[in-house]
Each structure stands twice: as C-alpha cells, then as structure tokens.
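**Q** Pasting the structures in now, so scroll down.
The numbers here are math on the coordinates, done by the rules we state, and not lab data. Predicted model, so just to flag it, every value in this text is computed and none were measured. Cβ atoms are built from the backbone, for glycine too; each structure is taken alone.
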Structure P
Amino acid sequence: MKFDRSGVNALMEITSRPELVFVRGQGSWLEDHNGKRYLDFIQGWAVNCLGHCPPDVVEAINEQSTLLINPSPAFYNVPSMELAKRLTGASCFDRVFFANSGAEANEGAIKLARKWGRLNRKGAFKIITFDHSFHGRTLATMSASGKPGWDKIFAPQVDGFPKAHLNDLESVRALIDDQTVAIMLEPVQGEAGVIPASPEFMQALRALADQHGLLLIVDEVQTGMGRTGKLFAYEHSGITPDIMTLGKGIGAGVPLAALCARESVSCFDHGDQGGTYNGNPLMTAAGVAVFDALTADGFMESVNVRSTQLSEGLLALSAKWGMKGERGQGLLRALILDRDDGAAIVETARDWAPEGMLLNAPRPNLLRFMPALNVTAEEVELMLERLDEVISQVRR
C-alpha cells in the first residue's frame, strides 16, 4: 500500500508522526501499510488493555451494532446500566456517569466537586492538584494539570488549581484555605515519568481531606481497569476516595470513560451534566466485555506475574547498561535511563528490521511501558531482548 501524502495534508497538524500507516492489529502486534509488523508496548497509551482487536470486544460491538447504537442519553439503555452495576459493585462508588474521554470525565469531576462545594462549603471551588500531573486537554483539565508550560499555551488558565508536590503532605496542607473543596491526583503520575504516590501518602491525603471536610478525587484514567495489578489503583492504599475517573482501558480502544462518585457527593441536578454520546450502548457494550475479561478468574493474577517479569527484566537491563533502575505499578512501568537518549531508543526500536517495536519516552531520560494486560511471557521476553539490542545500537 502506498503512503498517501494527500491524506496526511488533509489532517490537522497536531503532532509529529512517522511516515507509516497502521492498517491492522491483533493482540500485541500491529502491521503497517508495507506489511511490517511491530511489537506494541504502548497500546494507544494504555488504552488497549486487551491488545488490538480483542475477540470478546469485537464480538460485543458487532452484536450491539445490530441492536441499538445510540438512543440518546435522555433514555436508559441496557449496556450502560449493566456496566454501571459492574463498576459500582466492584468499587466503593455508588453512581456512574459515562463520558467519551478521560479529559471529559475529569472535567465532570471538577464540575461535581465545585457543585458540592457550593452546596456544602459556602461556594468553595479550589481543587489542589500536583506538579507534573496530567488530567487532560480541555481548558479546565489543562489548568488542573501540572505539566510545565501549559499555563501559557491557552492563557488565561481556569482559576482554582493550586499545585502541591507529590508525596509531600505538608505542601498540600499549606495550600488548604476556606475556598478549598477537593484534592485531586493520579495514583501514579504517568506523563511525569511513572511516579507512584506512596500508600502512606494516599492514606495521609484521605485523613487530611477528612480533617478539613474536603473531597478526595482519584484520576484513574491511566491507572484504572487493572493497569496497576488491581482493578483500581486506589485499592493498593486501602482508602475510600469520594470521586474517581476512568478512561483509556475501560473501553479497550473505543471512546469510553466514566465519572464515579459516592452517593453523598452525587449532587448534579437535572441538566448540570450530559452529552450527546454519553453512555451510548455501543461503547458501553464494549465496556461490559472489557470488565468481564478483567474480572475473570486468574486474569489479574496473570497481570501481576507479567508485571514481575517486566520489572525484573528492566532491572537487569538497567544493571547491564549502568542505568538508574525502574519503577511503576503493575504493567505501567518505566526504565530510568542514565542519559537523554530516550527519543533515539524509541526511533531506533520503531525502525528496527525486520520487525519494529513501539515504545514511549515521556521524558528524555526515561522509557515508559504500557503493554496489553494479556501480554504473553514470550512477548515480554522478546521486548526485553530487542530493547537490549536497540540500546546497543544507539550507544555503539
């Protein structure tokens, strides 16, 4: 298949893309327009939790597409109710609002917290977030994010998001005032370089929020749905958040997200929240298939086995090349490089012949790994072997 430059020119320029077009995928593998295969350890930035074109999800979408695609969110539909029941039954939350993206779910969480603050804290609206955090690309979620430079791109920012330091409780405490309504964080900061919030910090945040009558919001867009070795990352610290957002893996590749809240916080009035496609049966049918796969007997145990294999393999590479170790939770992991050649490693791995490999470098000195949760032991081993070869070539 010929690379179509006219098609490229018709797309709005938003990022630098290599001159290849992916045409099909299965499991941990993608194939481009020339027939070249790639071992995919990005999986759409942790979106494809069951790999490319998982049969159960494909079957659910096909079946639902013959029944009902979108009756409008003004009416109930069966898949959305089924998925909502599954999510509330498996978590500490009582209510679910389905959205189309993680940013939209986080925008909803911000709105819900501010509404709750108007009703319960005399109009308090500030939400403490964290340096280097990432919550989305809407104006409010960019303002909530702590990504360097984002405060100037579309200035002025939305007011009300003071920034604390992850794993530093005193930095949070110092920001609390009578206008504070919530604390919002990612249990693992993905874009910052896969930096986990410690269980002790999560527990201390819960206690601090309770002490001041604040809400605790966990952004689990990247960490939720089994990514960290538990269904939800907040479970690692044994806390009960007030609000949680989900995205990415919840739909295994289709646009689906969720805003989950405890009953005491679910204060939207009719008309406060909505959206044309929210909770449509085609997407939520995919979500049901994903949930059932993740909660099947033995699935999460396998995720943790593969996590250990990946972690140990990255540590071995780190020791061999004099790097600075690895970190992460579950199958969201990072290799900390000893120099700023992450981008070169990513490019060399992608261009490797006869088969390429897809990796991610969110920082110049760091590689991030987000394989399918059902990645095989053989695929993890192959990735580690090829990564060793790629590093050797880059540093030759």
Structure Q
Amino acid sequence: MKILADQNMPLVEQYFSDFGEVERFDGRNLKPDQLIGVDVLLIRSVTNVTSELLAKANKLSFVGTATIGIDHIDTQLLKEKNITFTSAPGCNAIAVAEYVISSLFALSQENARPLNGQTIGIVGVGNIGSCLAQKLKVLNVKLLLCDPLRHEQGLLDEHVELDELLAQSDIVTFHVPLIKSGAHRTLHMMDKVRLSALKPGTTIINASRGDVIDNCALLDVMQAGANLDLVLDVWENEPNILTDLLEHVRYASVHIAGHTLEGKARGTQMLYQKLCELKGVEAMKSLGDFLPVPAITQATVSSSFTELDIARLVHTIYDVRRDDGILLRHIESHGFDSLRKNYPVRREFSTLTVKGDGPQLAVLGQLGFTLTN
C-alpha cells in the first residue's frame, strides 16, 4: 500500500508505516501525476481535492483530511468514485479555544480591562465554539451564542441572531465553517455594512476561515478610522494575504490557531483510527506513545492567585503575541506558507500540572490545566 501524506502532518510514519510506504508532499502544490499508484491520501486544508487532482488516481481508495473543515474537498466526487473519505472533527477544538483564551488575556492586560463582566459573542457553536464556551463560563463573562443551523436542529436553545449578538458583544469570536451559498452562507458574513455598524472598542477574533470576513471591506473601515481590536489567524486568499491590513491588526498569525502538537497529532490519530476500521485492524497506537515531555510540566499556586495570575499562567504555555511577532517580522522575507510550515512547537494547557489551593484552582481546571493535590 502506498500512502501519500502532507509534509506538515505530524506522526504519519509512526501511525501508518505498518500499512505500507509513506511518502510526503507539499500540500499546496500536489499534482495529479503524484497520485498514480497511491492507495491512501492524507491532506490538510491547503490541498483542494477536485476532479482535476484525481484525474490520474488509479488506485486511490481512502482520502483523509486532518482538519475539521471540509470545504476543500469535493465529497460528492469521492462518493461517486467509491473512495472512502474521513475528516477529523474536533481534533483541534482545544487548541483553537486556547488560542482565543490567550488572545483575550493578552488584550485584557494591554487594554487594562478585566475580562470579568464583558460580553463575549461566539458565532458558530460546533466542536470549537462549544469547547470555548465551556472554558469561558468560569471567567465571569456573559456569553452570547449564535448558530442558526444548530438552533433549527434543536441543539441550541439560547441562540441569538447575529446582528443582535454583534450589537451587544464587547468581543466576537468566529468558529464557523465556510459555506458559500444558501440560507446559512458564511462567505463574507462580516461585510462592510456589519463591520461599519460595530460599536467602538469591539474586539473581533477570526480563527475559522478567512473568507468569513470581507478583508477588503475590513481594511476600508479600519482606514476610515474604525476603533476595533482585531485578532486574525485566518485570511482571504491565503497564502497571498492582504498585507496592508496587518498594520490594523492587534494580533496576527498564519492560520495556526489549531496547531498545538496535540491538536495536529490528534488529527493524524483520527485518520489512523478510521483506516484501521476500514481495514478491519485493531487500532493499537495512541498519542501517549509518541508525544514528547514538555519543557514545563508543573506549577504551584497559592490562595492569593488572581485573574492577572491566571493570564500569566496561560501565557507561560502559550502567548499569542509570540506568533504575532513572528508574522510581522518575517512575512516579507519568508512568506505565509513557510512561516506556517516552520511553526514553533506549541503545547496545550493540559501539559501543565498545577497544584495548590484557593478558588482560582477550579478555574484553571476548567480552562484545561491538569490539577493535582
């Protein structure tokens, strides 16, 4: 069996080598000829699976994307070709939620404005949005949730319409898939009308898909003097992003919100488990077999621990300002894709075991840190 895997997907050899030969490829530049004789194709979001790409795929029986989103996949085509397809829903939910939390604490510090009492709107309440909501509940913030599709399905009673959420929220964070048409279209969900209507001081965070926000319209409203705090991890036209927008963005990064070591490896593991199921083989391998011990593993807190200290602990594990600095300093010389490919190792909050006492300990546990007596 021949397995073709994106060069940025971790642990593929460790998980899949028992099935056959593993070969790596540049995810954004995969060519039809490379699929000749390939049985398994493992991709990430930068590879578009189309009829053109599969024109010479003479043996392909399995396509897996180690991502939550599947807008880069022609799933109907795979079905017609009788090619098994799987994605990795929820694999990076924790990582993206932690990206948002790191951003919130950084903004709170720099703006000298506590999170306590602020209203946070979450647009899209699937795996990521619901994970984030659970974590934020312990920070004494007011949460507004918007997901019309889940509301229609009876899965979200507390749904708030988007325009109402935008009007009421101090912070709005987007976690929706890219839907290009229909009643639940998210393409340019944030157009010039909605962007212009935001109240001064609103924070906008986008860690979903770049096309959810009209980037040209966003640049226009910012150049016109809009007072918004922007946290953008995703961009229209990646990797050829609108660089003029960078000077107006508070924290900018290269589509890496979900790129913890655990999050990316979790995606690989989910594809491995699906292939095992398809082949009737028991899945014997797990993340614990492969992940390295992090540099910092333990911390002790006292009963005087405050929200400011929570922020410091969060940023000990991950500070979004690191990634903002990397992008701003190196985007011109290295380019978007190179920065993404060479993204520094980042771990999740759970890798830090915290012991101590006081009421804030439970907060740390809810945020995802591991607690011990």
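**Q** From which structure (P, Q) was distance in nm of label points 7 Å out along Cα→Cβ at positions 281 and 337 calculated, if the value obtained is 4.9?
**A** The correct label is P.
**Q** Work out the source of 2.3 here, i.e. which of P, Q gives that when distance in nm of label points 7 Å out along Cα→Cβ at positions 113 and 129 is computed.
**A** Derived from Q, not from the others.
**Q** Given that distance in nm of label points 7 Å out along Cα→Cβ at positions 33 and 169, derived from a single structure, equals 4.7, which label among P, Q identifies that structure?
**A** So the calculation was done on Q.
**Q** When you work out relative contact order in percent (Cα under 8 Å, 6 or more apart) for each of the structures P, Q, which one comes out largest?
**A** When relative contact order in percent (Cα under 8 Å, 6 or more apart) is computed for each of P, Q, structure P gives the biggest number.
**Q** If you work out distance in nm of label points 7 Å out along Cα→Cβ at positions 225 and 257 for P, Q, which one comes out largest?
**A** If we compare distance in nm of label points 7 Å out along Cα→Cβ at positions 225 and 257 over P, Q, the biggest value is for Q.
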